[in-house]
Structure P
Amino acid sequence: MSAPVQTIDCRGTAREMGRQYGEQTRDSIRRNLAVFVDPLWNPDEGARFAAAARCVLRDRTPNIFDELVGLAEGADAPMEKIIALNQVDTFGPEWTEECTPTALAGGADGPIMGKNNDGSRPTPFAGPGAERDYVVRRCFPASGIPLLQVTYAGWLSGLDALNAEGLANGHASVGSIFDKSGPRLDIRLQAYHLMTRCRSTSAFIAGMMGASLTGKGFNIAIVDAGGDTVILESAVPLIQCRNRKAPFVYATNHYITPALKDADRRKPAAKPVTVNRLAWLQWTASTRPPTCLPEMKALLSCHEPWAPCRHGGPHLSHTEWSLIALPARREILLAPGAPCSVPYQSFNFG
């Protein structure tokens, strides 16, 4: 049986949605602050950063700033720490997240985005004692496109999301060796901003490439209801597209475009894992590419050597949850655990 999934709805102005988010997930947000922010927190440095980040957020994405204000109010948490949770990469060197995002252009079930989210150890899904609490969040902004997302409680991140226009994305953490100093917006917040405004893969790409971004680098699989696919290799502040409009696109935790192939931050022990998983995906694409929902589920549940469903050992990390977005149906399927043993649950905008 699937573990319970914390599901919340947020409606209205940006500040109202933030306050509702904070009120409904207050305990989970506090646990996540203890994991993501507190171990690295320095009050003086945090206050200085928050003051600078407020200026960037107010200037570039005032709606997001207002939502963060409401989030801090609803969670009864310091605004400086809520900003730090959303605006900067707070992962320490012990984290080994190695997700696997994929997307199909179309088939019997229309376009599909599918990914497994992996972590360094198995953790309950939004359960008691979880080290990192996740939520399913449905957003109905007074101004903007409704959004359905799976995210850490307290994040506004627009990665791993489907909007009501049928635009979907899923991410894999990679890192970036490039200098990101300066007044830049976190890539997670830019993705959130775009997912509430963009109706197509083309518009999302343009919005990402037109911004000056910071944060952790990602590979992002994108597909829209029309079947337009792409992998966005986002070694912030540099971004490259690859495999545009391919029937089956996929990524792991390193970049492969020529300009970015050495730009990741994989540790020596972890790099072979992501390289081997990419090779498995390349072999799958050439021999038996998925074309429908059952085949996507089978891919994400597969235990062949270096396949996406992971249980520690040589793979280093465990699959914490699995997400499938169905743009034509405006529906996401979520397995709160390894999809080989936990059934998917359905979520939509209804």
Structure Q
Amino acid sequence: MKTIFRIIFIIVTLICYLSVFISPEKFWLAGFLSLSVPLLITLHFFFLIINIRRLRSGFFYHSAAIVIGFAFIKVTYSISKNDGEGDLKVLSYNVRVFNNYAHLSNEEYISSKKMIGWSVENDAQIKCFQEYYNNNNSDIFDVQNQLIQAGWDQTHFKIVFRDRAKAEFGIAIYSKLPVIKTGEVYSDSGKFFNSIFVDILRGDDTIRIYNTHLESMSIDVEDVVNTDRLAKSYKDTGYRLRNGFISRAQQMKGLLESIEDCPYKIILCGDLNELPYSYPYFSLRNRLNNAFEKAGNGFGFTYNGKLFFLRIDNQFFSKAIDIHNFMTHRNIDFSDHFPLTASYSW
């Protein structure tokens, strides 16, 4: 690789690195540039190996690019040891409305029953659900009653939609610990940003739990994995991605303002619908620790679908909090997301 092309490659890499600090609300191309980060780091590793034997100048260029981008390697792969159990266990789970969809071929709601049963029986004191669904008129989907009867009687359920059967869709937090305050995150114009919180008491201390579900990517997975369909729909897919980047940046702005105003230690759960190489992820990472990075293992992929290599579900926590273990429950495959649990103390 000639020096001039190598320098251009380094400059492009640095621009893409910096894109994670630029809000797509102000410059929407930053969202697309950040998606290239894992590919660029992989290419630098490839060229590093090619040049390593003779220690050519390229070796130092690519080594520098990898060192500068080390934070992106940390968000990609983690090696940790579990440190026993903490005092507070937290569950985060995108339950996909407990599979209450006709097109899922969920015969006799078998997977729904299994998912609800696992969600109720899990021993986490705090449970955060995205794409939550509840129907008090159903013996299967009266999830709220089942959780309350099992001991999670401190709740905050933000209903964003009711269907004709009066079933409820939204985002929810359930707690076994006393809740002294609940709230939601809104824009200045009053638009709900799909984030809620509860302040809980543990002993004499108060801690805030956030649950967030940022704007969906709004793309058909088949349009991405199917080459023929991608060739026909790439413009529409691009527009959807751009609009998603902007919407999530706006939601993140409101969430960050709420976090900055919070006087307590924080644990934040949620489905960011963004990769770890993104403005929302690094905005949170700059203020909070990430549970996977601190106590996870492997790649930590959380999406259960054809794009299996996505890690879009997360738990973040204040630097004053200690994390003891973190787990992505990949054996719990009822939803299109795997549940996450982490154990904390402070």
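Throughout, read-outs are computed from the coordinates displayed, never taken from laboratory work. All figures in this text were calculated on a predicted structure; none of them were measured in a lab. Cβ atoms are built from the backbone, for glycine too; each structure is taken alone.
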Task: distance in nm of label points 7 Å out along Cα→Cβ at positions 45 and 261 derived as 4.3 - corresponding label from P, Q - done: Q
Task: For volume of the Cα convex hull per residue in Å³, for residues 117-188 alone computed as 97, the structure of P, Q it came from - done: Q
Task: Comparison of P, Q - label where mean count of other Cβ atoms within 10 Å over residues 5-12 is highest - done: P
Open item on the list: Quick check on the output: 39, 33, 26 is Cα extents along the principal axes in Å, for residues 85-164 alone, derived from one of P, Q. Which one produced it?
Closed with: P
Task: mean count of other Cβ atoms within 10 Å over residues 205-212 derived as 15.9 - corresponding label from P, Q - done: P
Open item on the list: For FRET efficiency 1/(1 + (r/R0)^6) of positions 29 and 277 (r between Cβ atoms, R0 = 25 Å, to 0.05), which structure out of P, Q has the highest calculated value?
Closed with: Q
- [ ] Identify the structure, out of P, Q, from whose coordinates Rg/Rh (Cα atoms, Kirkwood Rh) was calculated to give 0.93.
- [x] P
Task: Answer label among P, Q for the case where helix-only ellipticity at 222 nm (-39500 (n - 2.57) for each DSSP H run of 4 or more, over all residues; to 500), calculated from the coordinates, equals -11500 - done: Q
